[in-house]
Structure I
Amino acid sequence: MTKPTEDALWPRAAHWLIPAEANETCDLAVYGVRAHRTSISKTGANHTPDAIRGALARYSTWAWSSETDIGKLRARDFGDSLFPDSPVGEEATADLAGRAISSSKLAIALGGDNSITYATMLGAFNGDLSNAGLITFDAHHDLRDGISNGSPVRRLIEAGLPGRNVVQIGIADFSNSPEYAARARELGIHVIPRSALRRENPTEIWRQALLKLEHVQGVHVDFDVDVCDRAAVPACPAAAPGGLSADQLREFAELAGRTPVVKSMDITEIDATADSADQRTIRLGALLILEAAAGLANRGK
């Protein structure tokens with residue numbers, strides 16, 4: 001692809017996100033978590049954080065629909081957790097997540113596979129998950145045994161996250177087993193399946209999710225991009241035909257950014273090495289950051 005031409009009247013989002021300095025505070029914190037070694041499907045998701053950062057050069061900081069210039073937000077890049085696929089690496093990831101959230105109003109982790117949800121949420125809440133909430137956008141329950149990209153929700157619950165504090169949006173037909181569906185019910189997880197999005201719009205689905213979490217003090221949102229239709233996200237190995245649209249996921253990201261109780265997010269399961277030539281999946285990852293930032297800029301309005 002040709003390099004975009006520069007225009008002083010068209011500021012690029014890539015120039016808006018700049019490296020954080022020591023002890024600096026900001027509105028939005030972004031950091032990468034290059035997890036890939038425990039993925040159930042072979043993945044090059046460790047290459048994705050840099051690819052998403054690069055894709056920001058394709059977009060401006062102006063959201064026409066809400067007349068919002070996110071360029072007015074202080075957005076900082078806190079670097080990467082380079083080797084997160086081990087207990088020591090997860091501790092380092094949790095430390096990085098903690099630094100990012102303590103320095104910002106909203107922190108966004110760029111995966112990496114979905115295993116990062118465990119360490120990033122643990123770090124965002126300083127290890128105490130008793131009053132935390134988790135909303136996942138995912139085709140899968142992620143309640144598998146062991147340690148993989150299929151187990152972060154189960155691991156978080158074992159680490160102290162109450163099952164009733166978990167809402168899963170987009171759970172897909174033919175993408176889970178009866179056993180894991182039963183496990184979700186036993187744990188008290190509230191499921192809003194993919195089929196619900198055929199009847200209700202994202203704003204209403206988001207409202208329902210928040211009603212289930214009225215009692216929590218903070219929320220982490222996991223955007224597993226394989227919740228989307230495979231045609232929209234060819235770089236997501238487990239995506240199936242008939243998932244959410246890219247536009248629906250973008251709307252959910254804006255809603256999450258707008259919601260004061262949301263402290264942190266992650267964007268996972270994009271394999272940058274498997275994307276289509278037009279980089280549609282990587283570009284969606286970049287747009288999720290921008291939509292969340294637009295929501296953040298409009299909190300309280």
Structure II
Amino acid sequence: MLDLHCHSNFSDGEFSPNELLKKAQELQLTYFSITDHNNCFAYENMDRSIFSGKLICGVEITTSFEEQIIEILGYGIDIEPINKWNAKEKIKQPQHAKEVYHKLLKLFKEQGISYTKSEFIINHKCTTGTVKKYFYEDLLKYEKNKKILGKEVLSSYSNFNKIGLNNPHSKLFISEYKDFLSLTQAVEFIHKNGGICFLAHIYQYDVMNHIVFLNNLLNIVKLDGVETCHSSFSKKQIIEINEYANTHGLYKSGGSDFHGILKPGIELGKNLEIQEDDIRIWGDKIINKKGV
């Protein structure tokens with residue numbers, strides 16, 4: 001078993017890096033990666049001796065394509081540059097959080113969505129995550145919001161983000177894609193700092209045709225691979241994206257996207273239809289080169 005996509009409490013996961021390493025060790029995973037959002041702080045705050053398998057340094061960078069927020073997985077990236085970049089980005093967070101807060105209030109009024117207005121969540125230490133989590137939990141208090149937005153949007157915090165705030169076809173869409181690195185910038189950043197790039201969970205993006213979407217993306221940037229197995233993929237989707245990777249000479253990756261309590265029902269390393277050989281092709285090169 002292996003798992004190359006999960007999150008620690010250095011982004012939006014429940015568990016510490018060491019707790020994740022212990023879980024990976026208990027499961028006897030052969031390859032493992034913590035891919036926190038826009039940072040690699042987990043790798044500066046772990047005891048690597050806990051895990052006897054092959055640990056690959058990873059990150060999940062938020063970017064956009066065709067006016068939609070997407071995510072690029074970077075493996076083998078140098079830790080110091082990405083963490084320095086993340087620290088600079090944090091300085092912008094309070095202002096960005098205020099903008100998101102007021103955008104959401106405007107949308108709530110336009111759509112007739114019930115909410116509780118609270119200025120305390122946009123103080124000087126506020127992050128966009130603070131604002132989003134507050135409103136997600138607040139909207140759940142009002143039954144009529146499920147009818148307006150649909151039960152699926154409010155079924156989890158993850159869905160609130162992916163098919164609500166980040167979805168151009170949603171009543172909650174807030175056009176955040178302009179606030180992140182462009183797709184070209186994200187891929188260049190990973191490559192410049194020694195990593196290789198994979199498109200994360202392609203079937204989670206709200207597009208008419210995912211293969212056309214991927215073709216269009218690859219016309220803009222050169223990816224090294226694609227996530228061919230994810231806890232949200234159906235068997236049909238796994239077959240389709242594997243065939244695409246084979247045809248186009250792309251590396252394959254896969255993971256659960258385990259967060260703990262924020263994504264209930266998803267288990268680390270379980271039910272992932274991906275072969276170790278598919279990872280060994282590129283994973284061992286990274287480990288031998290980086291020593292991580």
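What follows draws every value from the coordinates through simple rules; no lab data is involved. Since we're looking at a predicted model, the values are computed, not measured. Cβ atoms are built from the backbone, for glycine too; each structure is taken alone.
Match the computed value 20.1 of mean count of other Cβ atoms within 10 Å over residues 77-84 to one of the structures I, II, and report its label.
That value comes from structure I.
In terms of percent of Cα pairs over 33 Å apart, which of structures I, II is highest?
II
Using distance in nm of label points 7 Å out along Cα→Cβ at positions 45 and 85 as the calculated read-out, with 1.1 as its value, let me know the right label among I, II.
Of the options listed, only I reproduces it.
From I, II, which structure was helix-only ellipticity at 222 nm (-39500 (n - 2.57) for each DSSP H run of 4 or more, over all residues; to 500) = -11500 calculated on?
II
Can you spot which of I, II the value 0.05 was calculated from, given it is FRET efficiency 1/(1 + (r/R0)^6) of positions 21 and 197 (r between Cβ atoms, R0 = 25 Å, to 0.05)?
Attributed to the structure labelled I.
Taking Cα Rg over 2.2 N^0.38 Å, for residues 133-260 alone for each of I, II, which is largest?
Structure II gives the largest value of Cα Rg over 2.2 N^0.38 Å, for residues 133-260 alone among I, II.
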